[in-house]
Structure P
Amino acid sequence: MSDFAHQAEVEKFALLLNLAPAQLPYLYKLKLQTLRQLREQTTAALFDADAELFGRIAASTRLLPTLIAAVIAEKALGPLLCARVAGLLPPQRAADIAKRLSSDFLADVCVNINPQQIRELIALMPIARIIDVAQTMIRRKDYIIMARFVDCLDQATMRKVIDALDDDEALLRIGFYVEEPQQLDPVIMLFPDLRLRNMLVSAIEQGAELWSEALALIHAIGAQPRQRMITLTAALEDSSLLCCIALTDQQQLWSQIRPLLKAWSDDQVERLCAAVQADQPALAPRLLQALEDALHPSPPEARIDK
């Protein structure tokens with residue numbers, strides 16, 4: 001998981017600075033925890049900068065009628081200033097203004113805001129508006145931004161958002177960027193099996209990048225949702241399983257897939273081996289070795305993905 005988590009951290013940091021990850025090559029040399037601490041400190045510094053100025057803007061906003069404040073926010077202040085001011089307003093006042101802003105503008109504000117500072121505001125927003133903003137961000141592929149809000153929605157709201165968003169691939173990508181994978185445990189339990197299965201199929205069909213992210217997520221989440229994902233993986237059609245084995249071999253992800261294979265039943269393993277032997281015989285020895293290593297771990301230097 002560490003390589004994938006490190007990549008996610010670099011991408012989050014790059015977004016914070018409005019840069020491309022390729023412009024920050026030195027970040028890849030930092031340890032994961034150091035990189036995360038640096039990002040959190042930078043976030044705090046950016047949001048604390050000019051706090052007095054933003055406080056004065058927030059104070060002046062309180063004197064205006066809600067409609068006028070909303071017009072000024074969208075037409076004059078812009079999303080960046082609004083993001084800084086939102087957390088300084090009383091939650092109900094901020095929510096009343098936000099309800100009058102367009103969903104496109106609110107999506108722009110979300111890019112620049114610290115969700116932890118507006119948890120009460122979010123709770124006061126109509127669910128229909130939250131869904132509309134989420135759909136806007138999905139269309140924009142703002143996956144990193146959306147991941148920051150996962151921990152800010154209560155279960156009832158989260159369920160309605162999930163039901164309204166039908167892009168399972170996008171939801172999987174959002175999950176990759178969630179701050180703490182454990183935050184996903186209760187969220188995963190809200191999904192019906194069919195939606196989770198569709199995520200797995202999407203990950204496999206999209207190829208190397210998304211399959212590796214899916215494997216990383218399966219290993220990072222808690223035991224109960226992890227077992228559920230493993231069970232659903234084992235129940236995929238032969239064509240999907242063959243594709244995932246091919247992707248695993250291409251990326252040398254055998255160490256990532258061993259725990260899945262170990263948790264499968266004998267019948268499920270036999271079905272996979274038979275399918276691989278029939279359609280991809282060249283991969284059969286490596287699959288058998290992965291199964292052997294899963295059941296009887298050998299020294300690292302003896303493994304096929306060394």
Structure Q
Amino acid sequence: MPLPMPAPPQSKPAQVISQIAIPRKSVPLAQAEASLLAALDSGLAPKGESGLAPKDRAAYQWLLSAATWQPGAALAIPFPRGAQAREAAAWSAFLAKDEGDPTALPLTLSGSRLLLWSWMRERDRHAPLPKATRAAVEDRLLEGGPDTLRGWALRHALCFAVAEKDLTRFTALKANRMDMAPDTFTSSQSLFALLDGPSPAFRLWRLPDLAYDDTPLGSLGARSVWICPPGIPVPQGAAWIIPSATGGQNGREADLDPGMKAEARALLPELHGRAAWFAASKETFESYGLQWFPILIELDEDGNLRSVKMGDAAP
């Protein structure tokens with residue numbers, strides 16, 4: 001006798017379905033940390049994350065505390081006990097006194113790595129580290145941890161290698177970290193080749209009249225050149241080049257496209273009567289290894305490139 005066909009599944013009434021709890025999938029800690037660091041990288045304020053599993057909340061809170069750390073401020077330790085609590089306590093004690101070797105402290109937590117980065121940047125601004133110590137901190141950060149933090153550390157190391165004309169440091173970084181950013185290393189190597197040589201020419205549009213010229217940096221009438229959007233004070237006596245926010249125009253075009261013209265004219269209130277030039281091509285800067293703003297270029301009496309301080313190494 002043939003078996004009867006199974007009955008079709010019965011739909012649950014709507015009021016029953018509404019009472020069924022659907023468990024929410026937890027956000028992985030690595031994903032939450034990456035999102036927080038991406039926000040910092042974009043200049044946004046970090047936020048809490050409510051979707052973490054209970055076991056990950058303390059580690060995320062430690063990263064959040066590191067993201068908002070200010071020199072002199074006490075750090076709350078979110079771990080009740082164990083190795084993570086000891087690591088956090090060691091960092092809290094180090095930052096309270098600013099004594100000892102931070103590269104010897106444990107770095108199993110992303111928050112601890114961010115604290116090491118923030119401490120180094122604070123020293124860059126107010127009490128620069130000895131060269132060997134700074135390189136040791138950079139290398140420690142490059143060893144592991146979130147990709148964003150490793151990227152910051154590599155940028156920092158390359159900026160200072162260029163600023164100090166330290167080809168030995170650059171060569172070591174290239175040998176060990178080339179896989180992280182091949183194009184960045186190639187571009188930085190181009191900049192090393194320019195140091196102490198004639199300044200390159202850029203197609204620049206003079207503000208406010210937007211007349212263009214293919215101008216060597218040594219012909220701008222100053223011994224230093226500041227390449228930076230408005231918002232950071234221009235160093236005394238420096239010629240000022242304002243890069244386009246998008247930088248999307250070809251560096252060989254003879255005229256600005258309408259969008260670039262509008263962008264350039266919108267800058268005029270920021271000049272406060274001083275002379276400046278507008279650069280429409282990001283590609284041109286990058287082809288010379290000028291990758292991170294702000295950039296301070298110092299020239300010798302013949303217009304040759306004496307030094308390039310960019311990004312993290314800029315004043």
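All of the numbers you see were taken from the coordinates with simple rules; none came from a lab. All figures in this text were calculated on a predicted structure; none of them were measured in a lab. Cβ atoms are built from the backbone, for glycine too; each structure is taken alone.
Of structures P, Q, the largest value of FRET efficiency 1/(1 + (r/R0)^6) of positions 92 and 132 (r between Cβ atoms, R0 = 25 Å, to 0.05) belongs to P.
I have 1.13 for Rg/Rh (Cα atoms, Kirkwood Rh), calculated from one of the structures P, Q. Which structure is it? Source structure for this number: Q. Calculated for structures P, Q, relative contact order in percent (Cα under 8 Å, 6 or more apart) is largest in Q. Among candidates P, Q, the computation of helix-only ellipticity at 222 nm (-39500 (n - 2.57) for each DSSP H run of 4 or more, over all residues; to 500) that gave -12500 used structure Q. Highest-scoring entry among P, Q, by FRET efficiency 1/(1 + (r/R0)^6) of positions 36 and 156 (r between Cβ atoms, R0 = 35 Å, to 0.05), is Q.
A value of 6.1 was derived for distance in nm of label points 7 Å out along Cα→Cβ at positions 60 and 268; which structure in P, Q was it taken from?
Only structure P yields this read-out.
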